[in-house]
1. So semi-axes √(5λ) of the Cα gyration tensor in Å, for residues 214-253 alone, computed for just one structure, reads 18, 9, 8; which one of I, II, III is that?
2. State the single structure among I, II, III that was used to calculate P(r) over Cα pairs in 10 Å bins from 0, in percent, for residues 278-317 alone, giving 25, 39, 23, 13, 1.
3. Going by distance in nm of label points 7 Å out along Cα→Cβ at positions 22 and 334, which of structures I, II, III comes out largest?
4. Which of I, II, III yields -0.27, -0.96, -1.06, -1.45 for log10 I(q)/I(0) by the Debye sum over Cα atoms at q = 0.09, 0.17, 0.18, 0.22 Å⁻¹, for residues 142-285 alone, as computed?
5. Suppose Cα Rg over 2.2 N^0.38 Å, for residues 70-117 alone works out to 1.67; of I, II, III, which structure was it derived from?
6. So Rg and Dmax of the Cα atoms in Å, computed for just one structure, reads 25.7, 81; which one of I, II, III is that?
7. Quick check on the output: 16 is relative contact order in percent (Cα under 8 Å, 6 or more apart), derived from one of I, II, III. Which one produced it?
Structure I
Amino acid sequence: MREFFEVPDNYFLSHSVGCLPKQTQQALIANYLGPWSAGTNWSEWMPVLDKFRAGLASILGVSADLICPQSNISSALTKVIYSLPQPTTRNKIILSKEDFPTVGFVFKQAERTGYEICFIDGDPTDIENWETTIDETAAIVHITHALSNTSHLLPVQQICDIARAKGAISIVDVAQSLGGVRVDITSWNPDFVTGTGVKFLCFGPGACFLYCSKARLENSAPVDVGWFSHENPFEMDIEHFQYAKDAMRFFGGTPSPAPLIAANAAMDMWQEIGSGGFEVAHKRIETALDFLIGHLNADIMVSPKHADKRGATLVIAPKNRKILRDKIKSNGLLCDERKEGFRFSLHGYTSDEEVKRLSVILKS
């Protein structure tokens, strides 16, 4: 798998940005810069949208008409919030303090329209903490599949079931899981899903998405719209607006084709790798993490030991962080550090030699 990517040595940062597929640069030249220089721009750029939606829908196992491209997750969340009816007595937004900060920032702004933020108490992986927080006042329940700072996986399906039973809308964030571990939207049955391809899918920045369930679609009326949210974007009647019948109602204004072209190139690459490409990547990640964890002392572990509980990232917190910090620098390891610990992500393109070397460095 490594031969399909430009992989820097000792690269353990796929939780931030996945490595560049070798065919992406040529795809951008041919499909973005080429039409631009030839003056055939929009006639060749427009099909990029449909290809992106179809490709991502295939990865997620959903219908393409339920997928809307987004520039980032913050934008997607904002569009969801202001597509819903104004809150009344049911006004709480339930989330975890372990969610990525942008989630809290977006929801905080929703308080000006009558929502109220409510953080669950305790461990977000414990379903009982969600059960005691989600009640008949809950309007929205936000669920992060894989926590970015600890790599814990949340019991998404159970939380979605509770939200549905209480009449609340569920939003699942798969930013840190998609491409690294299995994502099963069909089983979860959420109302909305937000995600990005910049990490383990290796799409590059700007190729994010919003999924809206068929049950929720007809009753969603986004405020943040543009001509591509219109049923017929090329009608060109300033006094007539009709929401698109599908998830494109969440899109907005003029698209940016470059990120979607890069994403499509990555999806072409995954198809070239083969139908089992993601499964191979998932298995290699799982095996490599098992190997690393087997060589580490339990007292420094932050991320879960068991594969069914963790994402694609190893997180550790030794007592003396400076020692490890110095080792990382002297050995040229590309990773990062958060207050919870040092983060090392694995991928299908991570070599066995790099995994073994990392194991020695972390153990010594």
Structure II
Amino acid sequence: MQAASQRNVRFIGHSDQGGRSDGVQVMVHRGHAYIGHIFSGGFSVVDVRDPRNPHAVAFVPTPENTWALHLQVHDDLLLVVNAANVWTAQKVASDKEFFSRPLTESFDRHGMSFAAGLRIYDISQPAKPREIAFMPVKGLGPHRIWYVGGRYAYISAHFEGFTDRILAIVDIGDPTRPHIVGRWWLPGMWQAGGETPQWPQGRRYALHHAVVAGATAYGAWLDGGLTVLDVADPTKPRLVAHRLWSPPLGSTTHSPLQFPDRNLLIVSDEPAQDNCADGIKRIWVFDVHEPANPVSIATMPLPDEERYCELPGKFGPHNLHENRPGALQNSNLVFATYCNAGLRVFDITDPFQPHAAGHFVPPPPTRRMDPRPNRPLVIQSGDVFAAADGLLYMTDFNAGLYILEYEGRS
């Protein structure tokens, strides 16, 4: 496949995911890629044991109008979110509307049926996920999960009575009976408890997700910035630090990534509108030697081989490879998807002066999966997973699964 642009990253293989070429989060486990869909209503399993010839082997549908865009894998367990799909149900008019106010204000759920909760599957047979539990959530449902084994999973979810998504800690000691043991939110989000929003109108305070290192959870809260929580007692999460950099700088804080061995934290801000209409979004490097005082020390360089803000679609960071157990763990490299700028690799050997180490921008897609009116047919790279063998798996909202290999050294 001929890339639109590439450096130090080579193409290995591609899959249209059984004709459902819209993808968001991807996890690779025992030679199979588990891919959550943003539009297709379910998740797919792609056999990637031959990375040059990947092929879809299963699709697990969700109930009508239900998202399964995010998932996590560990050992024989697959955790998948189920939540109201605002796009396929055509309940939200635009990205600008979706990101500019609380979910409960922008989303019209009247007359809409959907499932909301956490589904758990047994994947001891990788190509045949078998559902073993469903934990319902009363509200619009979960969005993203952090689970790397052990007793607890950490989810962002909307519950009735709250303005938007908050943190919930789920006990899966018995994976057939998951249950919530703790919750935490930013002040002002619990309307049913008499709280009132403390943030300006036109802002959206909502947890995208948190990642956990030891007893510390780092949370990305869209316009609410970054939180550092002590979760040593999962029933009583405790705030350690809260940082906001918007205004004056970019918002829509989306993905945290921790490097505990270096006391570094990477945080990305997501573009919410096409053509950089909401400003340039960046990937930040924080020093977290002192958890109560995270300090921003650098940002990643911006892709500059094209005028990406002038091209169709969104330009800016989306998701980061999570550096999780069982995957590639390299504390000197950051792998990021960048919407219409494809995959980016950054070297943070010197965290004060990170530099671009490679990239791969796929060719334009041939099929538009996005059902929203007037959306451009353009690459919108969604998520990336770096496997332990060094192969990179990148999804796209329109263009399927790309299997790549980073050829640089760090």
Structure III
Amino acid sequence: MKLLEYEGKEIFERYGIPMLPRCGVIRIGDSTERLHMEGPGPWVVKAQVLAGGRGKAGGVKLAKTPAEARELAGQMLGMKLITHQTQGKALTVEEVLVEEACGIAREIYISVVLDRKAAAPAIIASAEGGMSIEELAHTHPEKIIKVPVDPEVGLLDFQTRQLAFDLKIPQKNFREFTEFSRQLVKVFLENDASLVEVNPLVISSEGRLLAIDSKIVTDDNALFRHKDQAARPDHEATEIEKEAKAIGINYIGLDGDIGCMVNGAGLAMATLDTVKMAGGDAANFLDVGGGASVDQITRAFQIILKDPKVKAVLVNIFGGIMKCDNIASGVVEASKKVEIDVPLIVRLEGTNVKEGREILAKSGIKIAQASSLWEAAQKAVAAAKAN
């Protein structure tokens, strides 16, 4: 799950990570009077979207007065934002964060990531923050610092000090930085994160160390351990994906026109690849699980057909835990309950496959059967192109 900036900062606050005072978050329909701004200012108004490059796209504005901050926040709500990370897609700004601004003397990049090769966390940092770390890593790899982290003990004292030396942290901020880096690793480990990033971490004009931004990505598979995170809305999921999640179906919308219903993630990925090899594109990744019931199959059909792009449905089921004849009966019953107005291609394999195919053949429902995945993919692609 990807968290918005203000959601990440709520977690940072629990760990004592230094940040600028927040004036509030407003959403579409809220009054800007809910923002509490005190002090001399200025204030920064930030669009809350899951994309970098907000500043260049007009999603970060500086306000000199409370009235200007409220006006900018009101204008930003509902605006369409396109950055270099959205791949041309416009994101609607539904929430805006307003917080105090500060003068910046220096910017630093720091993150904790999952090093999959080492199967352990690692700190990635650079003395040059506030810019694309990917670009910096490409043009000046020598400026990237990497520190391995032991997940059992966290960041060791000597590592925090060495990191501070490597980043040329001023002496007056040295102890503050070592504590900050230790706490950042704790955020990563204790929240089952795959990424915790601060870009930029700044030293302000007044000499304060402050986390100006936050980016946190957590592991969905660990949400059962974090009920507060599980209760947060999934900002990336579509309404169809949210509906599928609520009933225990793994669904991810894609860009193609062939709806795929499969049991098992590995089989689903193989199905998507085979459809691509046959010249088509899948409209979704949908895994009903190894013990799919008639109700789940029915709901899966309903979810697939809610996507207006779907021109054909490919059902590719392996009968293991649930035998093919039971699966076939489920497909037939589901087909009676759901109006399927696009071509339906079914490929069954596994236990009782002969009986399952006979049930489909005698059902009276217009179903194109296939004996192999390759044959099924070819039929689905042809049907989608003809529809």
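Just so it is clear, none of the values below were taken in a lab; they were calculated from the coordinates. Please read these numbers as outputs of a predicted model, since none were measured by experiment. Cβ atoms are built from the backbone, for glycine too; each structure is taken alone.
1. Here the read-out was taken from I.
2. II
3. Largest calculated value belongs to III.
4. II
5. It must be structure III, since only it matches.
6. Attributed to the structure labelled III.
7. Here the read-out was taken from II.
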